[in-house]
Structures are given as structure tokens and as C-alpha cells.
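The next part holds the structures, each set out as C-alpha cells.
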Structure 1
Amino acid sequence: MFDRSKWVIKTQDPELVSALADSLKISPVCARLLINRGYTDPISAQAFLEKTDSELYDPYLLCDMDKAVRRTEEALKSGEKITIYGDYDVDGVTSVSIMYMYLHEHGANVDYYIPARENEGYGLNFSAIDSIAKSGTTLIITVDTGITATEDVKYAKSIGVDIIITDHHQCRSDIPLAEAVVNPKRPDCEYPFKELSGVGVAFKLICALELSSKNNGSYDKSVINDMCKQYIDLVTIGTIADVMPLVGENRIIVSSGLKMLQNTQKIGIRALFKATGIDYDNPKKITSSFIGYTIAPRINAVGRIGNAGRAVQLFLAESPKVADIIADELCNTNRRRQELENEIFLEAVSQIEKEHNISNENVIVLSSDHWHHGVIGIVASRLTERYNFPSVLISFEGDGVIGKGSARSVKGLNLASALAACSDTLCKYGGHELAAGLTVERDKLNEFKKKLSEYTKEHLDRDESIQKTVIDAEIESDEINEDTVRAVSRLDPFGAGNATPLFIFKNAMILQVLPLSMGKHSKLILTRDGESFTTLFFGANIAELGFSQGDEVDILCGIDINEFRGMKSIQLIARDIDYSDEAKTNLCEMQKECDEFIFEGRTPFLSDVPNKSECSAIYRGLISALGGDIGVVTIKQLISSGSSSYIKTGVALAAFKQLDFISIEKISLFEYKITIRKFKEKKDIFAAPIMSGKAR
């Protein structure tokens, strides 16, 4: 069953909705969505809807930007070799790409370096600095990394290499003494928008360089517009992939970038899109979801289990043939990543269920000598989502003394602060509130586990960490139309900080439940108020849904337009489902009766006693639903194609129990844990006392 207790329906003041709708000449649905996102007055709401580049701030408002520009220009004029040092994720790869493109175009002697995740791990390191220095580099510009590299910066300086840091990660108390440190999260930085991605900060540096070149550093909107036309598509990919909140500058960047990506001329991006099935002769709309769930994993894959430099080569490619080869390589690497991820996930779940008592713990810390550390971050995310706990996965890979870890958290626990509290047990650490990386010595692992457990026990707010499903508003039958779809689309792009609007559609009757994609997904045909509505439920097959024809339900859903062969139709995209209040009341009454049949031996009416063929069908359905000799089922799962009623199924289960065909234990309101018992001789189902029934 789905957990309705986590549904939170937002409410809005009707007068405020009406006033905002009238002032901006928008629909009440659009007004409700804006109010939910904090835009309650016409000025802020209009600015949010317009998404104009007037909100792109002067890059020189970033602390140390003038120093970064001055030192970079010195290197450009003197012909010094510059090396761009980036991270191996999408944010880092796109940062390296735009910085390299810009500097190369302006005649720089420029190279780039991305550390190998497997051998070097995250961030700057002495060995990499030595290698870069030996190549003749005298200036390193970091992108999406470097804010915690205090010792690395000192070392580089000692061997004659200057470093400019551009980063967006959380700062520590000791800011590195680099030539410049450009990071909107610096405590002393008064930049108006703090949530830029790493590639967003890199973009600000090349914009500042261009303003210096074209306009002596003074802000010029036309210069910024030209820079957007050249680079905003890659900035958009990195911003979405790094799950940055799509508000403020990020919203403007991504909105503009998605339009540019619709018909991008960058050979590498086109090749990657084509490899995922995009047909530029008949392109579908490029959305933030497509970038986040289809494009980003392919770029990330080579950084996880391959060579992140290949993604940079893709974006810098000038030959379509070369780009196609690299794009296919990224797709193949991503398939291998998926296989590794699933193997590690299953092993981690098994480890948790065998060795951990989740009810008594506040954090999950797991380690292994054979997990690929490039994949453990994704697995940590899946574990955190499954168990609703912070999780840390650490890979020692063989007999290694140093383990590399990835951590994910839940709302209510700041990971960066948690790891800082355990810093004396770690070699390195860094990251954000909800995601971080670390390295730890094997002989300090247990001490780290203990300290982290103590910290989470004291600081984790369990009430805050419970993942709630926030619903924007109830939607009526007459609002399920193209006008509402257009109202919703005015708020895009959607992503972190601006979730896709979610509605609740109440008291709808299921007419049909149909399988999709070989049973991986489901399609529901609903009816209410004389209208029918197509609803798609991704990631749940018919059995997992547990609903059938005739059920009255409430659906949590988004709303979209489906286009097929030139025809448009409205469809609902379901996120969750439950019985309507009235249906649930009736269901609970029937469930109570069934429990009394099964556990108290209550005698049913004769009309509720199943016949022999019905009992056989229910038993076969039970075997199928269990998938073995033991498992958890609901009565709803056993009702197949209307062949038996809820009450008759409950009576049949009681009969099976009385005849010792099964053992049955109630574990939740609707769920039973059932074990099939072996029996040598046949028994007449009507030998069960409950099958005698009674007259009404």
C-alpha cells in the first residue's frame, strides 16, 4: 500500500489567489503555484515568470574576481602555460570545457587536467601539481574544486605555480591563500546569489574576462548576451546535473540554455543527444528532466568508471565522426555503470538486513574491499532514499589502507558539518549539506563510524528528515485541460528548488488497468464527472499497484500533453495513489470482517462462502503473489479479474488456515505474512469449519 500519511496538501488564501491572478492576467492554477513557491506579490511573481537575463548579476560582484581576471590576463599576455584543473563529474567536465574553449579562442597556451577518480580521488593533490608543473604550467585555474585545498595551494606556490580557485562548494574557516578565490559561498562574499554551480562560477570568470577585454571591466548586457549564446548550453547541463536549485540566476541560465539546446550547434552535444535517440529533424522538447536523467548519467559514467577527459574531448570535438564515436562510448560506459550499481546495491541491502538493526540506528556506514568507488555515490543515494537515513559507502578496493567514501544525507542533517565533527578520523573530506566525499584509513574506520553515529544521534532531526510529498493543490475534472498545462509550463524549468507541480485528483473511479512496456509500467483509465482520464504510472506494474477496476481512488499527479501521430491528448503522470476516503472506509470495514474470519473464526453468511473453483483460483493466485513459499500479500492482490470478492477471499484464507494449508500473520492494516505449508494428502476445502456458513 502507498503511504498517504506523507502527503502534505498546500493551501492558499482564495483572496490572494484571486488578486494575483487578476493583477498578472494569469489563471488561478498558475497563481496558486506561484504562491506555493513564495511569489505572493505581482512584482516578484512577474519576475519569476519572465525569466529574463536582466537578473544575471555583474561577475565582478564576486569576491576576488578582479584578482582572478588580472592574473589570467597576465598569463595570456606573457604566453604562460595555463592548466585548467577540474572535477570528474558533469559540473566539473562542463566547467573545464567552457574555460578551455574561451582561453583557447583567445590565444592562450592552455591545457586541462582532471584527476583520475580511481587513483587520485577528488580535488588537488601534490602528485598532480608536480606533473602539471613539469609540463611547464605556471598558472592553474581550478573549476568546481579547490576551496579546501589549503596545503595544495601552499605546495604549488613553493614550486613556482600560482593557483586561481573557482569553486562553489562549502567553505571552511581557512580559505586557501591562492592568487584569487572566487566562490559565492565565501563568508566575506556579498554576491547576491549563492547557489551557482561550479560551471556557473567558471562562466562568471570568462564573462568577467570578456568584460575586461571589451569594456574595461564595466558591466555591459550585450557582452553577457554574446557569452550566453556561446556557452550557456554547457552551463545549463552542468547546473542541472549538479542538482542546483533552479531559482534566481540558475533559473535564468537554465531557461535560456534549454532553448539553446533545442537546436544547439555544438557538435559534441548533438552527437550525445543523437546517441540517446534525439532526432534533430523532428526533435522533442528538451527539458531539465531529459538533461538530468538521460544526458547527465552518460557524462558522469566516464568520470565514475572511465576517463572523464573523454567527455571534455566530446564537447571540444570538431569532427561529427569523432563526436559520434565518443558519444557511443559514453552510452556504453553508462550501461556498464548501471550493472555495477545494481550489483553493489543488492549487496549493500543484504549487508544492511543481515548486520544492522535499522530501528536502532541513525546512520548507515558500509564498507567493502571490492566495490568500485566510482559507483558507490549513486548506491548511497539509493540507500538513503530507501531507508530514509544518512548513508556512507566506503571502498577500500583490495588490500588498500585508504578507503574512498561517498556520503548522502536526508533533510535534517548537514553532512558537511557532520564530517567536520569527525575530521580527526578522516584523511580528507568535503562537499555539500546533502552529499559529500571522504577518505579514511582502514584502522580508523570503526572510530569514524562511532563518531558519526554519535553526531547523527544528537543532531539528526527525525521529524524533519521524513520525506513528505508536497502537493500544490487539488485539481478538479474541468481543470484537466490544455489551459492548465500551459499554466504549469509557465513555471518551468523544473528541478531542485522548483519542483514539477503536483496535484491531487480525488474520487476518481478506475475503469481499466493496463500494462505498459512489457509490464514495467501501468496505465489507468479513470472516470469522474462523466469524463475519462488517461493516467500513466511509471515504475510500478499492475501487481505492485494493487488497484483494480471499480476502485475509487485519489491520485497524486502531474499534468501533461501527449502528442502521437499529430494528435494531442491530456494525460496525468501519477506519482502516488490511494483509495478515496469513502473507499478506504468501506475497505477497512471489509478488512475488519476478513480479519475476524481468519483470526477469530467468525462464521460468514452463506452468500459470502466461496465455491470450490473460486477457492482453487484464490489458492493459485496466492502461490503466484508470494512467488515462493513465503511472502507478504494483501487481499486486493489476490482478487484477480473480478473472479472473487474481497469477503470471499478473506473466507478462503481462513479456510486455508483452518486446514493447515498456510500459516498467516497480520503485519499491517492490509498486509499478511503468509507461509505455504506442505501437505501430503488432499483435503476437501469444505472440511474447514468456516465453509459451513450461516443463513442471513
Structure 2
Amino acid sequence: MFKLSDPFDYENDCKYSQINPISFWDEVAKKYAHWDKMYDKVYSSDGMYPDWFKGGELNTCYNVLDKHVKNPSKRDQDALIYECPFIKKTIKLTYFQLYEKVCEFSRVLLNLNISKNDNVLIYMANTLEPIIALLSCARIGATFIVLYDGYPVKSLIDRIDTFTPKLIITSNCGILNDEIITFTSDLKDAIQLSTFKPNHVITHFRNNEDIEFNDSIIIGTIPIIPNTLDWDKEIQKIKDNNQKPFYEYVPVESSHPLSIYFPSGTSGNYKAIVRSNGGSIVGLAYSWFSCISKKDETVYLSHSSIGWATFHLGLFGSLGLGNTMVMFEGDIMKPIHYEHYLWATIEKHKINTFLTSPKTIRYLIKNDPDASKIKSKYDLSSLVSIWTSGEVIEQSIPEYIESKLKCRSSNLYGQTESGCALLFNYKRIITKQNNTLINPTPFLKPSIFSEDGIELPENQVGEVAFKLPLPPSFATTFYKNELLYKKMFNKFPGYYNSGDLGFKNENDYYGIVSRADDQINSRGFYVLLNEIETSILKHPLVLECCSIGIHHQDLANVPIGLLVLNQQQPDNSSLSSSSSSSLIDLKNQINEIIKNDMDYYSELSKIIIVPQLPKTKTGKIPRQIISKFLNEPNYQLLDSTFDRKVFYSIKELYEKNL
């Protein structure tokens, strides 16, 4: 007779969820969610469209705020901490303070006739206000769509016309890359040009006093959207009219859409992922408890944008379990900030765990190889674990975290579609191929398939797929794009195709090696581009890199390397795209590493030194888009493509080296 483990016991929960999955999720749902109306059935499905907790009603906002406010030991605990080191500003909100602000803004929404069946688009700076806004939407049953900063006008028009938001909530400006960025400039144009018009726009106006920035002229010239409502004035209006905050809440069906998200866009595909209320609360709470936070007092740092799926895993996971979440405004993805903002914040707030991209650790390995600089400046004794996610990691990353930073290294594999961890390292093992091996989260059943749908034996690389049903947090559909949603299930009937390549070893541990479309045929051999990149990064002069396949008349494709050099290495001063002898030497040195790690057919035909690589908003390098841009003469970048200038700079350097 199995019971849900607490404290977490991986073996117990795996066996329980496989032997009796209905009982398992029933117990999870009753433990982590307050139900206003108990569900009639834990799970029902017609195949790829699951219906979790059918007949049940609940409220997401209640489950992350109200239940803690009612707990005397929790109500005055910090729920959220806003940190912006660039402007030296910290704001803390306890669970009770956050609850009050959400109830106030919920009343604002109701006064504007926003209700359960409405969409609300949130396009704001990385501050506390968008969290207040989205929790208020959840409180009244509206569906929220969060966009990260930097959307061009045409993409904003598309989002407005597609999602037909009754209300748009925005900020006039924010902080990114140590400078002011504007939101209302492009949004104003987008609303004027869109076919659909929102009933209302609310702007959170930040002035010089709010962000303590020295250039008030910039803020004063930011365009204002016509007829916009002022966030602060709308809240003051409630008080002036003696209206109470909306302390009630609206229970909604478990299947009612909570939110719509967008993946980072490494392939250029556009899809809008819909997640349900019941599935999100239950799935994210269990994923957070089993993978990340085993303790009540966990303090978690997120340096993600509010538009990222990982931000929402952290938000709903940490608040659902009564933890504290520290959020960033600014950018710690710049190398100089790895050494200052990040570790200073960890020391200041006694962070226990944080999720970051491998890029952060790679920079430290190159520039602080024994972590002596960090440890001499900052007290990191509170830090227990560092999670890496978003891309395949090489062996040096977990080794550095554990041997130099003295923290547990944890690798989490998930997708925006999943909403939760799919694989994680319950027990970390490193293979000879430098892939970290990770375990399926309880309930999930992964398999490895060949291109033609044959299940592969141990230690053979194939496509990673997960047997249906999928966990409750998984996407219920793609908004207005059923064909693209169904495509995920068509290739391997009865399975979700992740689109990633991986393998399983003899002990049922799994390794992810790359995206399925991130391999090329070179000289008759299949070459994994991320493995080439792992070898390139072993060279001390290389800070970042990207390997892509270039079409070749005789060899199908040949790999080339786009390299960002480590400016802190003095040997780099003589290297540039024009110093041909130095470049040849560097290419030969790198190819020697590649040949030792892989084989001759993986050697680079060319290296190109670039000032920077394009990144998605989640910090990933869009390898497929770079490849198409360089290989296909008529390929056009989408208007929504970030770092467009970087793409054109790379193309210019590439064409000079032909």
C-alpha cells in the first residue's frame, strides 16, 4: 500500500505513480490544492486531450496567497523580494502585503468589467506589478497572457489580434542591460495598427523617483498611450470611492485556462501554449516539491523574465508551497554581472537555491577557475543547490558547482509545453560522453525511438518521447492552432514527441544530447553540433560558441564555429577576423580537441570570430535560425526575431570569410 511521500522519496513516488496513477494524482491534488468543489474524476481523456480533475472547481490565487494568509506562521513571511542592483533598490512583500495588493487590483479589474471569460495581455517590466496583475487575473478567473520585453510592433499587433485582450496592462519603462527601455512606444503603435482594439489599457507609470535614475529627461519623453488609465490612480479611485478590495475570489473549473505562454523561439516556430488552472496548481506544486524545494523556508532566486516558463514554475511553485521568491529586474546575463549582481544578491538575501543557464557557470570556469574571487568577496554559505536548465550541459559545469562552489549541482530538463520538470537528476551521474544522466520525474514514462518509430535499446541515441497520459501541468492545447498541437503526438502514436535526441542506459537513466534538428550529416556521418560546441569550449580563449552546418556540394554539410572570445584573456588581443595566421592556429588547436573528443568528420571547416551571438529572451542561441540565415539566400528573419543586428553582423563576417 503506497502513500505520497513527505519528505520526498523518489523510489516510493515512482512506484506509487506507476502502479496506481489515479490514486497518486488524487492524493497530490488533495494535498497541494484547496478545492471549492471536489472533482468527480481524477483523469479522463480522449487521447491527446486530457481532462484532469473533471468537475472540480478551485481558484489559483487562493491556492498561492489566501491559504498562507490564513496561516499565522506564514502571513508575515516574505513572499516576494524585488531586487534591482543597478538602481540599488529592494522591495519586500510579505504574503499578507501581496494579498492586499492583489485584492486591490482585482477590484480595479472588476470595475473595468473584466471577468472569467476575458483575456488580459500583460506587457510589463520585471517588477512586482506584473505579478500582482496576473494573480489578480487568476483571482477573478480571467486568462492572462504575459509577454517578455522587447517585442517589435508587428509581433505586438499579431498578439493583440490573435488573443483579443479586453485589457492590456503595461509599464512605461523598465531596466535592461543597465539602461532604460520603453514599453509604451511600440505598444502605442501596435494598438493603433491592430484590427482588434482593447477596451482599456492600464499603464504603470514609473518616474525618476520610482527607479532613482538620473536621466529624468528620458522618462519624461516616453510616449503615453491615448486614453490609458494610470495604475496608481485606479487603485486610489477605489479608496476614494470607499470600495473594499476584492477579498472574495471566483472559483473556476479545473480545465479553465489560467494562462498562455510562448516558448523561446529557437526554431522560429510560433505557438501559444495554454495551461489550465487545476493542472497548473497541482502539477507545479508537486514538481516544485519533488525537484527543487523540500523545505518550507526555501529562498529561491529567479533571474528569469516574467515571460519565461521557468519564471512561472518558480512563482507558482514557490508561492504554492509557501517559500520566498527573489526576482530580478535588470540583466545578470552580462558577464560583468556574473561576478557582482548575482553573488551579491545571493549573499544579501541568503538564497538557498537558484536556477540559471549553463552560460553563467561557463563564464566562471573561464575567469574564476577555482572560485577564489567569488568566495573571497561573498558569503555563499546559505546556497545549497544550483539548478541548470535550458540547454545540454558538459561535465565541467556540475564539477565546478560541486567542487569549487561547494553546492549540489542539479540539472533540470523540461519544456515550455510541459510546464514542469520532465527529467531531473535525483542521482547525478556523469558519463564518458560528458552528458549528465537524469531520472524521469515520478509518473512519467520516457522511451527512445528511431526515426521510423522503433523503440531503441540501451545506449543508442534516438528521439525522446513520453508515454501518454502526461502530467496535469502539460499544455491543454495551442491557442488557435490545433494542427500544431496535434503534430506533437502524431509521429509516435500514444507518445508525446519532445523533439529532442537522447539515450537510455542499462540502469534506466536518461541523457539528453541535443535537439533532433541540431544534428547534421557531414562526410556521411551524423554529427551532433552541441558536442562540437562542448569541445570548442575547452579552449581557454573561447568564452561562447555556436556550431552550425554549412551546405557543401560534396560533403552534404560541414560544421563551422562562430566564436566569442574571452576578453579577459590577454592572448586574445592579437586575434581578429583579419589576422589569418592567428585564426588558422586557433582553428587547428580547436580541431585537435574536437578530433580527440569525437573524430575527424566533426572538425570545423572554418571559424569566425564574432563580437556576440544572438540570443532568445531565455538566453538560448537559436542555432536553427542562424543556420537558415547563412545557408538560404532568400531566408528572411521574422519581425519577432530578437538581436536582428547581431544576425546581420554575423552574416557580414561570414560572407567576408567565404
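Only the coordinates and a few stated rules stand behind these numbers; no lab work does. Bear in mind that the values here come from a model prediction, so they are computed numbers and not experimental data. Cβ atoms are built from the backbone, for glycine too; each structure is taken alone.
Matching task: 101, 65, 50 is the computed value of Cα extents along the principal axes in Å. Pick the structure from 1, 2. Structure of origin is 1.
Identify the structure, out of 1, 2, from whose coordinates helix-only ellipticity at 222 nm (-39500 (n - 2.57) for each DSSP H run of 4 or more, over all residues; to 500) was calculated to give -9500. Among 1, 2, the structure yielding -9500 for helix-only ellipticity at 222 nm (-39500 (n - 2.57) for each DSSP H run of 4 or more, over all residues; to 500) is 2. When distance in nm of label points 7 Å out along Cα→Cβ at positions 104 and 496 is computed for each of 1, 2, the one that comes out at 2.8 is 1.
Given a value of 10.5 for mean count of other Cβ atoms within 10 Å over residues 352-359, point me to the structure among 1, 2 it was derived from. It was calculated from structure 1.
Using the calculated result 1.00 for FRET efficiency 1/(1 + (r/R0)^6) of positions 32 and 560 (r between Cβ atoms, R0 = 35 Å, to 0.05), pick out the matching structure from 1, 2. This value belongs to structure 1. Taking mean count of other Cβ atoms within 10 Å over residues 176-183 as the criterion, the highest value among 1, 2 goes to 1. Looking at FRET efficiency 1/(1 + (r/R0)^6) of positions 256 and 648 (r between Cβ atoms, R0 = 41 Å, to 0.05) for structures 1, 2, the greatest value goes to 2.
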